[in-house]
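The data blocks that follow each hold one structure.
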Structure I
Amino acid sequence: MESAHRLGESFPVGGEPLMFRVGAIFVVVCMVLIAASAGAVLYLLVGLRAQESMIIAISILTGLAIYNATSTRQRDRANLGAQIADLSRGTADLARQVAEVGRRAAALEEQGDKIVAAADAQARSATEAVTTELGELSTLVRQLAETVAVHELKFGTIQNQMHARLDVQTR
């Protein structure tokens, strides 16, 4: 599949390179010259009548046109086969690339899952240590609160005893 723009070719609206059109026109002109020359030879050298020579010349031109059309069609079929083969290779290459991208995406997902699992384990271990420390601190705060309550009771009873002694002495 040659889609490259080559030197000396221009692409008209139909998309067909101009050189191919000039080539086709040249082939048609040559076929007409060959048929006319054959008719002239038959008329001038062989001595056939003009109508007979013209019919044979037209028959030769028709034969050449059919041969040209057939050979052009076979060449186009060969080109079409090559284009289909190129497309098939391109499709296979594209499928291979898509499979490779899918494989890479799956590997990245797996790697991402491993990273998430590692981060989760690391976060759990970090929070586990903090949770243990908080548990110990809550135990210490509870013990401190109990100790403060006991001391407050002792101070309250001592103050009550001192107030009672002062009341007894002042009376």
Structure II
Amino acid sequence: MPAIKKVSDHYYVTSPEVTITGNLTVIGNSASITTTEAELSDRIITLNNGETANGVTGQEKVGLQVDRGTAPDALLVFDEADDTWKLSNDAGATYQNIITSSTQGLQNVVDDTTPELGGNLEIAGFGIEKSSVNVSMTLNTESGGGSGVYVTNASVTNQELVTKTKAIVYSLIF
């Protein structure tokens, strides 16, 4: 028969190993686990469990925080205010968006000054621009120049870059 023990002060169990068969329920404001490594076999960890409102209430952010000692903590959070996942490496003073809740995937990848691609770049009908010097490049089906690469800058609009083969032919004709 189960027994309920009421303890009015801290209660400590000292043992090299404790095994609990069945569910463990902890009711309180916090649960602290001090280990070197925690291993979880769960595929999904639920944060903010028990929320009864529509979305995350209170601070409107929920996520993971990494204690970095004397360096500012790092955070990975979901921000309910704008439905985005965010990163912070300054203990939450500022956040950078990493993904939106839409099906379009990454929203902002502007801070990577040395981007690398592991495959083809699909620009989906958009151009490549360098706005500070007013230059843009678009890719279309090839036309007279044979490259399909068009440049717009202060001097020209949609001027197709000519391939080496076409340039040789033009130089012979003209």
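Laboratory data are not the source of any read-out in this text; all were calculated from the coordinates shown. The structure displayed is predicted, hence computed values, not measured ones. Cβ atoms are built from the backbone, for glycine too; each structure is taken alone.
Of structures I, II, the largest value of mean count of other Cβ atoms within 10 Å over residues 34-41 belongs to I. Suppose relative contact order in percent (Cα under 8 Å, 6 or more apart) works out to 14; of I, II, which structure was it derived from? Value 14 for relative contact order in percent (Cα under 8 Å, 6 or more apart) corresponds to I out of I, II.
So FRET efficiency 1/(1 + (r/R0)^6) of positions 138 and 154 (r between Cβ atoms, R0 = 25 Å, to 0.05), computed for just one structure, reads 0.50; which one of I, II is that? Attributed to the structure labelled I. Each of structures I, II was scored by mean count of other Cβ atoms within 10 Å over residues 50-57; the highest score is held by I. For the read-out helix-only ellipticity at 222 nm (-39500 (n - 2.57) for each DSSP H run of 4 or more, over all residues; to 500), a value of -32500 was computed from one structure; give its label from I, II. For helix-only ellipticity at 222 nm (-39500 (n - 2.57) for each DSSP H run of 4 or more, over all residues; to 500), the value -32500 is produced by structure I. Supply the structure label, taken from I, II, corresponding to percent of Cα pairs over 23 Å apart with the calculated value 77. Clearly, the read-out refers to I.
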